[in-house]
Structure 1
Amino acid sequence: MEQREIATFVDYNYWANHKVIDAAVALTTEQFLAPGRLSFGSVRGTLLHVLFAEDTWRQRIESAGQRSQLQGADFPDAAALRAHWATEEAALRRLVRGATPERLAAPISYTSLDGSARSTPMWQILLHVVNHGTQFRGEAGVLLTELGHSPGDLDFIQYVRTRG
């Protein structure tokens, strides 16, 4: 996969993230924290899971190790989550901008959350980050829609059409 293609998918990822986070900012704190029926419970829990995954994978690529899991208490509302995510987005975009074809194809060695040693090409990790985000943004979208704040159409083709 070429850098330009990966960059397009990463752009889509953040376009969709922004739509979901913008919808989440419209929630009351009670709605943002309310338990839901999906994988990670609340809107906060679901979005925090996406953010944690992006942060973890980026750090693995950068060989910066893996810091402790982000804590929900650090994000009492969607605005706090959005502020932290902006930093993460900038870091991942820098990483992608600087990726050469050789770097994208090179395996990244890391220790998985279950403690096992793994190795995966960088382009596959980045595509996983986008795909993982798609799944859990969809779950967040269900919760947001049920709370009366749909993020709207999150499809990749919609992103492409909005970009002309």
Structure 2
Amino acid sequence: MTAANKTLHDFTLQSIDGKPMPLSQFRGKVVLLVNTASECGYTGQYEGLEQVWLANKDKGLVVVGAPSNDFGAQEPGTAGEIASFCKLNYGVTFPLSDKLVVKGAAAHPLYQWATAKAGNAGRPKWNFHKFLFGRDGQFIDWFSSRALPEGPRLTAAVKDALAN
């Protein structure tokens, strides 16, 4: 299958507990994919991501956190440490992958594909970069690290995606 024909549903991540997380399980759902880090100035966005997840999961939204140590080495922990940090500090209940590389030639194939869809301007430049995918697994848009999960632009995009 060529990259042009792929969708989000063609990729599998490893969950934070070490089990396969085929993204095809989210077919029919809107997915917000966010590269995260526990020691970043944007780490407080976990709270907003959890709020967006809880407010919209019954409407068909899935938030997927993808811990990454790519920017400023701000995610140095093990999978267990990351999971514990997210649960204890932010009450995170949305799915988390194991640590991923999200930039450059070594990036996970999902991130290579999503970055190609987003274009150079939409490539992850820091932690808490966000990609939004429709129910069909097609790329919709990207949002910078500064875009708050509960901010107006992202809220409108999620609402529109859920309506389709």
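Here, each number is a calculation from the coordinates, and none is a lab measurement. Keep in mind that this is a model prediction, so the values were computed, not measured. Cβ atoms are built from the backbone, for glycine too; each structure is taken alone.
Computing distance in nm of label points 7 Å out along Cα→Cβ at positions 44 and 156 gives 3.3 for which of 1, 2? That value comes from structure 1.
Of the structures labelled 1, 2, one was used to calculate semi-axes √(5λ) of the Cα gyration tensor in Å, giving 21, 18, 16. Name it. It was calculated from structure 2. With FRET efficiency 1/(1 + (r/R0)^6) of positions 116 and 148 (r between Cβ atoms, R0 = 25 Å, to 0.05) derived from the coordinates and found to be 0.45, which of 1, 2 does the value describe? Working through the options, I get structure 2.
When relative contact order in percent (Cα under 8 Å, 6 or more apart) is computed for each of 1, 2, the one that comes out at 29 is 2.
Which structure, out of 1, 2, was helix-only ellipticity at 222 nm (-39500 (n - 2.57) for each DSSP H run of 4 or more, over all residues; to 500) calculated from, if the result is -8500? That value comes from structure 2. Taking mean count of other Cβ atoms within 10 Å over residues 52-59 as the criterion, the largest value within structures 1, 2 is that of 1.
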